[in-house]
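None of the figures in this text is laboratory data; all of them are computed from the coordinates on show. A quick note: this is a predicted structure, and the numbers were derived from the prediction, not measured. Cβ atoms are built from the backbone, for glycine too; each structure is taken alone.
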Structure 1
Amino acid sequence: MNHLNLGPILYSDITPDQKYVLAPAPFDHQVAVIDVDSGQVIKRLVTGLNPINVLVSPEGQYAYVSNATDKHLSKIDLHTFEFTSIPTHAGPNGLAFIPEFTSSTHKKLRMGVALPLTGKEGSKGREMLRGYEYWKSTVIKGGGLLIGNQVYDPDIVYLDTESNQDKLKSLTHELLTQYQVQVLLSTYGIDTYNLEKEIADAQHIILTTSPGEEMIWNPDNTARGYDYFVTTNLYEKGYITQYNFKPSSWSALASAIGLKFQNACQTANTLDYQTITALLNNGDFHLFYP
């Protein structure tokens with residue numbers, strides 16, 4: 001790239017007519033417009049700090065740039081090379097086009113879980129409930145879950161085991177028969193979860209991932225997710241706004257379980273039991289990782 005007088009180039013794109021390459025050079029804080037025939041830079045556009053990713057629209061009229069250390073995307077008119085800014089949260093990196101979709105109605109996605117809401121484990125069960133509710137509200141505020149050609153809003157039914165593991169099976173059957181839940185959310189505790197899993201496997205009902213052991217909750221500014229709760233620090237701020245107190249390890253765990261299910265649905269684009277179960281068992285979505 002020495003002949004272009006540019007530093008390292010990152011995620012570039014080419015116009016549909018194969019005439020121009022738009023190449024972001026983050027250390028130069030510019031997007032180079034390279035003429036394919038001559039191999040020369042014909043424009044140097046300063047769209048923002050540290051441009052990372054360029055995408056050209058399918059019809060070739062516009063290009064979009066993510067500026068990694070700014071709070072905006074840039075939209076470039078490829079006929080005039082003038083550009084406008086689109087406000088974002090801080091630090092946009094990747095870009096993707098998604099099909100335009102308008103749904104006339106939202107359906108409820110009935111989900112359920114039997115949790116210890118009272119008794120000796122009641123505090124942990126209530127923390128998980130709040131974590132699930134925070135995930136649910138985040139999904140609904142974001143427009144719902146688009147699966148196939150249908151948008152779903154999560155609707156969660158909670159039943160209380162009273163910290164009595166012996167009640168788990170009857171309450172889970174109640175969720176399936178009386179409340180007609182389509183998805184079982186993970187309950188508290190490995191042993192209790194394994195009982196829940198026996199029922200889900202026998203009934204071919206989707207069950208979210210194992211709750212695992214309690215994690216140490218240390219909010220910080222390290223990136224810990226893919227576009228949902230971008231940092232644990234951001235998750236904590238949103239949680240405090242909703243509930244007026246801080247999250248715990250169990251509430252964060254429940255939100256992460258919801259996110260893993262959400263990612264599996266969006267990856268599979270279906271609510272098919274076998275497909276979703278395979279993704280949940282094998283998928284590694286890197287949520288809240290150090």
Structure 2
Amino acid sequence: MSEHHTPISPTPYRGRFAPSPSGPLHFGSLFAAVVSYLDAKANQGQWLVRIEDLDPAREQAGASADILATLVAHGLEWDETETYQSDRLELYRANLNTLHQQERLFWCQCSRKDLSAHPVYPGTCSSQRQPVANAAVRFRVLTEQDRFIDRFQGLQVSAPRDQAGAVVVLRKDGLFAYQLAVVSDDIDQSINQVVRGIDILESVWWQRELYRALGAPLPRYGHFPVLLSPNSAQKLSKQNLSPAIQNATAGANLLRILQALGITLTPDSPHRLLQQAVACWREDPISFQLPLQSQNLRLD
């Protein structure tokens with residue numbers, strides 16, 4: 001270990017990258033993988049991969065295999081066998097039952113149209129504590145004030161009960177919702193460092209509330225900026241039709257992503273580039289994490 005680097009936590013670091021198989025990786029999602037990987041490895045940590053495949057309607061055939069192949073092609077090797085949310089439904093069901101026993105759930109029959117005029121759920125169905133037909137299940141947020149230090153974005157403050165409101169944990173179609181699934185997985189896999197995009201920051205208040213309700217220690221969070229297209233102010237995303245990563249140019253792809261982070265290296269193999277990038281991050285983490293304090297970065 002470099003004498004200049006002190007691990008961010010005395011507890012062994014466990015982080016993860018959790019893509020959804022709605023399509024192949026693009027530069028935005030590869031950026032997320034690289035940042036979470038570098039941070040884990042610079043802290044002598046473990047880096048896990050989880051495929052978030054809870055919604056069959058959004059899943060693209062073959063995308064899970066393509067995602068894993070792209071990670072391998074770019075030298076991003078994970079430390080444990082990859083997991084799939086579709087294999088973990090019993091875990092989510094057990095945690096849903098725990099929340100029900102705590103009287104933290106209610107059944108909501110409101111439509112999207114009913115709620116469209118309300119930025120925060122207005123509590124319309126909050127007295128419906130027992131199952132009814134054609135209803136989503138919502139989790140009640142009780143915390144009035146919450147705050148934490150985001151590793152990249154600094155102090156975050158919210159009034160979750162009033163500003164976040166009750167969140168869906170089981171959809172009307174019977175599928176488990178993202179917030180419950182991701183917290184259940186992170187607890188079960190002992191993830192203690194959540195490093196992900198700032199576009200998910202608003203979810204943190206619901207997730208912290210779920211951690212508390214499930215009696216689990218809170219992880220540390222680091223929300224990094226989204227990566228913008230070189231030619232526009234658009235976020236690189238599947239919704240914006242960002243092109244798939246080409247594995248044949250893995251080294252060049254990594255050089256572009258590292259350049260966005262302020263890490264300039266000469267062309268080399270993906271494994272060597274990542275080794276050098278980890279060394280840079282470990283040697284001077286403050287300098288190399290400065291770009292992550294932005295709201296967005298542009299891919300050159």
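Between structures 1, 2, where is relative contact order in percent (Cα under 8 Å, 6 or more apart) highest?
2
As an exercise: Rg and Dmax of the Cα atoms in Å, calculated from one structure in 1, 2, equals 23.4, 75. Which structure is it?
Only structure 1 yields this read-out.
Comparing distance in nm of label points 7 Å out along Cα→Cβ at positions 14 and 254 across structures 1, 2, which is largest? Intermediate values should be presented prior to the final figure.
Numbers: 1: 5.2; 2: 2.7.
Result for distance in nm of label points 7 Å out along Cα→Cβ at positions 14 and 254 over 1, 2: largest is 1.
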